[in-house]
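Colleague: Each structure below appears as structure tokens.
What follows is calculated from the coordinates using simple rules that are stated; it is not laboratory data. Bear in mind that the values here come from a model prediction, so they are computed numbers and not experimental data. Cβ atoms are built from the backbone, for glycine too; each structure is taken alone.
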Structure I
Amino acid sequence: MSDPITTLIADDEPLARRQLRSLLERDPQIALIGEAGSGQEARRAIRELRPELLLLDVRMPQGDGFAVLEDLPDPPYVIFATAHAEHAVRAFDVAAVDYLLKPFDDERFERAIRRAKDAIRARRLVQLAHDISAPQAAAPALPDPHRLTVYEGRHISWLDAADIEWIEAADYYANVHAHGRAHLVREPLQKLEERLGKRFLRVHRGALVNVGKIQRIDRLEGGELIVVLPSGARVQVSRSRKAEVLRELGVR
């Protein structure tokens, strides 16, 4: 496969999330784009990040694993990872790729991931064949510094840079915050910074802020700075970039 598989972990136990994260980070074909610790967080992350693969616990606060999957318009492929064997039949009723019963070993985990890769590869090929046969909307031949290409499930759209409030790193990709939502862009933060230019200011290692969207800067006790944006988002300025940010904004 060419592009890594965007993957989300949903488990209420920090230790379990850490173990899954460690296993996933060994695989260059997997791009972990987020984690959730409750059913509610998982549903929100799925809507915003649109992962292709979801590693999901069954029992979580604020909605169990099955509630997470209810009425999703374009659900990801799911591998359940749980300590509760009694839900296996129901898991396959919702078309789960696999059902990992904790504790599981590395070999069992890798087998489940291979199944997910095969399923996602097949879906990508079907979608590619459909895209080739269908009339295509004209897209920019070269990266446009004023527009970003946004991937949302099976849909591709473009987002005007002027509408973006801020951008945060997400491993190989970036989450672009605009119109009250997070949009996945398949470019690393460094490339986006180079392409968008001085309209966007790096405020810490993992975030760019649209200079034109900054409403105010809050100074906290201890000298920390917070950039406040129209949506109410508050983005912290790292200590190492504090002087540069103030200089770029013309603040003494």
Structure II
Amino acid sequence: MREPTEPVFEPFRTGRRYESSRVVRLGDADASGTLRLDGAARFLQDVATDDWDDTGIASSDVWVVRRTTIRLAPGARWPRYGEHVTARTWCSGAGGAWAERRTDLVVGARVLVEGVALWVPTDASGRPVRLRDDFHDVYAASVNGRKVSGRVGEAPVASDATARPWQIRFADLDVVGHVNNAAIWQAVSEVAPRDVVSVELTHYAALERDDDVRLLVGRDGLWLVVEGIVRVGARFVDRG
């Protein structure tokens, strides 16, 4: 049985929806010209930030992503270098101190990639805070009463996983001093199967500049570990 946090890929129904257009650039694509997973993660992350900024809500809260699933839509392919992509996003559920965001990456009139992410607002000290009234004022219609769990499951490491060092670069750090979500997706792009169709990535704790990180890789997933504790875990699904 799957965890109750399994994302639900529901179509947009009502309320606020935000769209922006972008192009798959050289820095987003692999050697074959296919949009990499970390490129897709940046698209999802950036359009989420653009949507929040566009609401006009004045807040000192910093939103951090806790869990993201990126998958190919049924029968679809990954976007390719040079293609114009519409990133279409909306808030699809909420809890007391977290919110779920759906994002579709559309080329032409077709949804190619679907994303579901769990985001958590934090204060200046990094502690989660409850969703504020102005959040509900903007997003209540698209949430449409749908409650989502903020629970994340355990992170068991595969017994056959192999380990290697994983170097944190200065360029990987974001404005809150943690390794940025999109930078972590670069590790996923490096080791995921070439025929991957879905990846779920979960942040159990932040990675910071001076952490001594080990990357553990198994057939169906990866784990970023510091002093024996899993900070980030991902699982893959391929076409097989």
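Colleague: Assuming 4.5 is distance in nm of label points 7 Å out along Cα→Cβ at positions 73 and 105 as calculated from a single structure, say which of I, II it is.
Modeller: It must be structure I, since only it matches.
Colleague: Comparing distance in nm of label points 7 Å out along Cα→Cβ at positions 41 and 121 across structures I, II, which is largest?
Modeller: I
Colleague: A value of 20.1, 64 was derived for Rg and Dmax of the Cα atoms in Å; which structure in I, II was it taken from?
Modeller: I
Colleague: Upon calculation of mean projected area of the Cα convex hull in nm², for residues 33-168 alone from the atomic coordinates, which of the structures I, II produces 10.6?
Modeller: Corresponding structure: I.
Colleague: Taking -9000 as the value of helix-only ellipticity at 222 nm (-39500 (n - 2.57) for each DSSP H run of 4 or more, over all residues; to 500) derived from one of the structures shown (I, II), identify that structure.
Modeller: That value comes from structure I.
Colleague: Hey, another quick one. Can you spot which of I, II the value 21 was calculated from, given it is relative contact order in percent (Cα under 8 Å, 6 or more apart)?
Modeller: Among I, II, the structure yielding 21 for relative contact order in percent (Cα under 8 Å, 6 or more apart) is II.
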